[in-house]
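Chemist: Next come the structures, one after another.
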Structure 1
Amino acid sequence: MRLILSLTIGFVISFTSFVSAQTKSTADIANYRGADREEMLKAGAKKEGKFTWYTSLTAHRDIANVFEAKYPGVKVETYRAGPNDLTRRLLSEAQSKRSLADVVETTPTTTMILRDNKLLMPYFSPHLVNYPEDSKEEADKGRVFWTTDRESIVGLGYNRNMMRANEVPKTFAEMARPENKGKIGVSGDTTGVRFIGAMIAAKGEEYVKQLRILDIRAHMISGGAMHELMAAGEMHMSISIFRNHVLAGKLKGAPTEWVPLDLSQANAGSVALPAATNTPHASLLFIDFLISPEGQKIFEEKFRFASPTKDYGFKRWYPEKGKTLDQYEKAEARWKKLLQDMIVRR
């Protein structure tokens, strides 16, 4: 991430002047609150014809197809990459004064970098009223830099063929009981690291240090791969399991269940408007679509993501919320060390 940040040095002032000519009109459109907002955006989007969506979302084309069917004459060109690669591309394009992204939808670390380098345009949407404060990055006057449009919630998952429901921990305190020794796995990547942060937020560092007695085993694989491993009977339970993976897996017969515990870490996908967008009407029409009840229904029912607009009966925690990028990186480094000190190495 430090390498990514180094790319920003020296180009912010020149890039700001590059977009200044179009900032006023884009800002007016991004702030428009009239009753005819959707019709105004639709008319402008049809004239613009198409826009480019940069995202780390795997199912990007499925969502683009629904949008294109809803708004004939507006085409979505997509570019999909992981968050780090997406960030590098966005910064590189800005440095060369040839921004191609009209909408960005990815994890908060990327949008934090873009915000800090003045590459985002604050926007209004009539749907923002439905979103809790933690799921929005406020700018000013009712505008936001980004909105969380999807959540992958991390909690405790277990294999019901290996554990009875009454044996499964329902809280962090229950998880720390000696009878769970040797039964717990964790992803060694950022999924596990960020879950350490959630446990610290709920119970403090001393609680995490006490978990050494449980012989928690780390696997250097993703949260999705952890679910597959758990479903195959390789572990009783794991503290780095995504709720949406369990929901999707159960439809295919996977013997897994999910428990939220005291605090559930939310891996967020957030949608932002680049300051240098070439298609402000189409971009804002698409943003409105993603965070509308219709868009949220697609995320939830088709892809099993959680929606920030809904209360599922458990408490969410956004690791980046309220932190600067530097503060978040330092916190993540601390969580990673605690994870390394806690686990049993295989």
Structure 2
Amino acid sequence: MRIAIKYGDVLIDSDGHVAGHDAGATLVRRLLRVFPGAEVVGPGPLHCDGFDLMPLDLLDAADTVVINMDVVDSTAVWRTLHAQCDEPRLMNFVWWNTSQFTHQVQRASLALSCALFPTFANSERTANEVREIVSVWTTSPIAERARIAWVNLGIRMEHVQPRHEPPVPVVLYPAIYLSERKQPHLFLDVVERLAKRTPIMVEARLHESHLISEQAMRLSRRDWAWVGPLTANREDYWHELARTTAFLATATEESYGLEYIEALVAGAVGVFPDRPWARAILPTRYPYFYRTPAEAEELLYRAVTDTAACRRELDVAAGGSFADWLRGRHDDDLFEKAIADRVREWFGS
């Protein structure tokens, strides 16, 4: 049995690698690691570094499981594969916020896809959202057939580097986009007030499409802020995280929160909105949740002025070691085993 990974936005660089720093590209690389020899669906055929790029209609549908990251179009994928195979094997991978689909056609398509094909979600929260959508937007006979599983995405713990405390506390904008869901205006308002109270350096590493936005320009004009492109590679990324003091999360919704977990594991103190998505990834007694901008400012002030005490409080909240708590729940070894096990369970070896 072969595996093929479908992600519509996949880009292949001149060296034959999956390019990009976005979550989708990162997950394609992770799936290629989990399933050695897997193919990637795209324009081709083309032999790349460790995998082949193959058009959907050229896959061996009778001997291939397609892991579809573009879940809404799974019925169309099935039709293409069905042209050469009576029973195509197709699996959904929901790795994003379901709330991004607001139109009734999108939500109905998502519901039907997740009801008809086995679906693997990137967190318990996402899995529950998928179950609700399937229940609301499909009929009972179809919904009752749904097979939905999940595990936290997790991170590669071996990437974590030793801490290097900066002379001036570094506050990270913990995202690569300035989309409305991330509420960058709230982040900017809070750090602007904080910078008037205590020395800080705010850093934002953004996708190139957002570097020239009005909000990026507003932040870059501050003498206590640095706005620039994404790091060149993962080693540089983790090097920068190892010198990050704190971050302020402002998103209204997250399906999981990979960037926040990475920063926390690297030793940064995270200040989070008091929202279900944030509570789902943190200890029950996590002390740094805010409900108002004023609370966010006070918590972030403490994170950059009394960082050592904050880290001790995180250990207490985790019942011992916060780092060990994170490793026990967000290690990507758990993800890799779980998704491989589900493929075997749903489609055989």
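Chemist: In terms of distance in nm of label points 7 Å out along Cα→Cβ at positions 120 and 144, which of structures 1, 2 is highest? Write out the running numbers ahead of the final one.
Modeler: On the way: 1: 1.0; 2: 2.8.
By distance in nm of label points 7 Å out along Cα→Cβ at positions 120 and 144, the leading structure of 1, 2 is 2.
Chemist: Tell me which of 1, 2 gives 15.2 when you compute Kirkwood radius over Cα pairs in Å, for residues 40-151 alone. Spell out each step's value before the answer.
Modeler: Values: 1: 15.2; 2: 14.7.
The structure behind it is 1.
Chemist: Right, another one. If distance in nm of label points 7 Å out along Cα→Cβ at positions 248 and 280 computes to 2.5, which of 1, 2 did it come from? Before the final figure, lay out each step's value.
Modeler: Numbers: 1: 3.7; 2: 2.5.
Traced to structure 2.
Chemist: Further question on the same structure: Given a computed value of 26 for relative contact order in percent (Cα under 8 Å, 6 or more apart), which structure among 1, 2 does it belong to? Don't skip to the end; give the middle numbers.
Modeler: Working: 1: 26; 2: 14.
Going through each structure in turn, the value belongs to 1.
Chemist: Once distance in nm of label points 7 Å out along Cα→Cβ at positions 56 and 216 is calculated for all of 1, 2, which comes out largest?
Modeler: Biggest value here belongs to 2.
Chemist: When semi-axes √(5λ) of the Cα gyration tensor in Å, for residues 208-263 alone is calculated, the result is 21, 13, 10; to which of the structures 1, 2 does this value belong? List each step's numbers first, then the result.
Modeler: Details: 1: 21, 13, 10; 2: 20, 16, 13.
Of the options listed, only 1 reproduces it.
Chemist: Still on this structure: Between structures 1, 2, where is distance in nm of label points 7 Å out along Cα→Cβ at positions 192 and 232 highest? Working shown, then result.
Modeler: Details: 1: 1.7; 2: 3.5.
Largest calculated value belongs to 2.
Each reported figure results from applying straightforward, stated rules to the coordinates on display, with no laboratory input. Keep in mind it's a predicted model, so treat the numbers as computed, not measured. Cβ atoms are built from the backbone, for glycine too; each structure is taken alone.
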